[in-house]
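Chemist: For reference, the structures are reproduced in the following blocks.
Read the figures in this text as sums done on the coordinates, not as results from a lab. Every value quoted in this text rests on a predicted model; they were computed, and no experiment measured them. Cβ atoms are built from the backbone, for glycine too; each structure is taken alone.
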Structure I
Amino acid sequence: MKEEVKRIIITLVIFAVVFWGSPYLMGSGVYDINARATELLAAVLAAGCYWIGSNRR
């Protein structure tokens with residue numbers, strides 16, 4: 001159980017870093033809806049890849 005909580009916290013941190021850090025890397029405006037959707041998708045994919053990859057089964 002403790003290992004799963006650690007994975008959840010790290011996954012949320014990865015999501016937050018990618019989601020809030022991507023506008024600086026992409027150089028997009030705040031109101032560009034396509035760029036925001038791409039940033040959200042990238043954050044979900046990054047967090048999901050970590051979640052699946054960190055599974056020890």
Structure II
Amino acid sequence: INGEIKEPLNETMIGINLMDLFKNIDAISKEYKIYGAFQAPYVRVKDVQIIGGEN
């Protein structure tokens with residue numbers, strides 16, 4: 001909530017279009033997570049609304 005890291009969400013919706021999402025990236029970590037053959041860094045995006053249900 002308000003930038004705090006909390007529990008994972010179910011049925012998540014991001015309230016921003018893709019172009020604005022890329023424009024609003026303000027931090028990319030050196031750490032990453034592996035998903036099969038892909039590596040994805042942690043990314044922080046400013047001015048985005050994320051909505052989801054509790055687990």
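Chemist: If P(r) over Cα pairs in 5 Å bins from 0, in percent computes to 4, 20, 26, 19, 13, 9, 6, 3, 1, which of I, II did it come from?
Modeler: Matching structure: I.
Chemist: -28500 is what came out when helix-only ellipticity at 222 nm (-39500 (n - 2.57) for each DSSP H run of 4 or more, over all residues; to 500) was calculated for one structure; which of I, II is it?
Modeler: Working through the options, I get structure I.
Chemist: Out of I, II, choose the structure whose coordinates give distance in nm of label points 7 Å out along Cα→Cβ at positions 9 and 41 equal to 2.3 when calculated.
Modeler: II
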